[in-house]
Structure I
Amino acid sequence: MWIFNWLRRKPKPLVAFSGGPGDTAETAVVIQAETTPLGTIAEYLYIEKVCGRRDEDWKQILQAVKGMNGKMYDFHIIEMKDGSRRELWFDITSFYGREMMELYRALHDLRTLG
């Protein structure tokens with residue numbers, strides 16, 4: 001009967017957004033993603049959704065990763081077409097460095113086998 005339960009399960013989304021509007025670390029847009037590349041793409045899609053097209057409506061001034069209070073954030077400063085600047089904060093804790101940790105664990109496991 002397990003096969004029927006497996007068929008009925010709802011697939012987990014590859015990317016999900018929650019949190020606030022992202023104007024500060026405290027109100028960061030929280031991105032849940034399966035991989036770092038998916039999370040990164042989701043960030044830029046979010047920016048384009050709220051700010052318009054890159055290099056037409058806005059341009060990137062700064063992008064940096066910052067660890068604070070046990071979380072990882074991706075911080076962007078963008079300049080809008082009218083010259084105003086905007087900060088956007090993303091909580092990337094769910095996916096930041098995931099692939100590197102999995103690789104480290106796999107290498108560690110290989111070393112312990114031999």
Structure II
Amino acid sequence: MDQEDNVPVCSDSGASVIKLGPNQTINACQESHQALLGAVRGGRDLVVDCSAVTDADLSLVQLLIAARRSARACGVSVRVASPTNPALVRVLTSAGIIAPDRSGADGFWSGEQ
């Protein structure tokens with residue numbers, strides 16, 4: 001994994017921010033999983049920045065859903081930053097999670113908590 005991948009930082013709001021690296025496919029998501037899990041277990045709200053993602057598959061969607069569930073169990077929230085990232089939108093659309101025009105999407109996929 002490159003050093004730029006999955007970089008944890010803190011935002012002004014005090015939430016943990018994980019900036020995901022460009023490759024978020026099944027071969028790379030284990031490292032992302034560890035970073036997200038560590039952040040959620042830290043007990044702070046989490047923002048997952050997807051702006052750098054250029055290659056993604058359904059593993060990324062599964063990862064984000066799992067992070068959301070884990071966060072809820074820990075009493076914190078997760079928000080997806082850059083939800084309009086083309087790689088993420090392509091996966092969400094092809095999986096039928098969102099419509100091509102983003103209508104009917106769960107607010108989570110629109111950047112809400």
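Bear in mind these aren't lab numbers, they're just calculated from the coordinates by the rules spelled out. In this text the structure is predicted, and so the values were computed from the model without any measurement. Cβ atoms are built from the backbone, for glycine too; each structure is taken alone.
Tabulated data
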| read-out | value |
| --- | --- |
| Per volume of the Cα convex hull per residue in Å³, the highest-valued of structures I, II | I |
| Source structure (of I, II) for Rg and Dmax of the Cα atoms in Å, for residues 14-61 alone, computed value 11.3, 30 | I |
| Distance in nm of label points 7 Å out along Cα→Cβ at positions 54 and 78 derived as 0.9 - corresponding label from I, II | I |
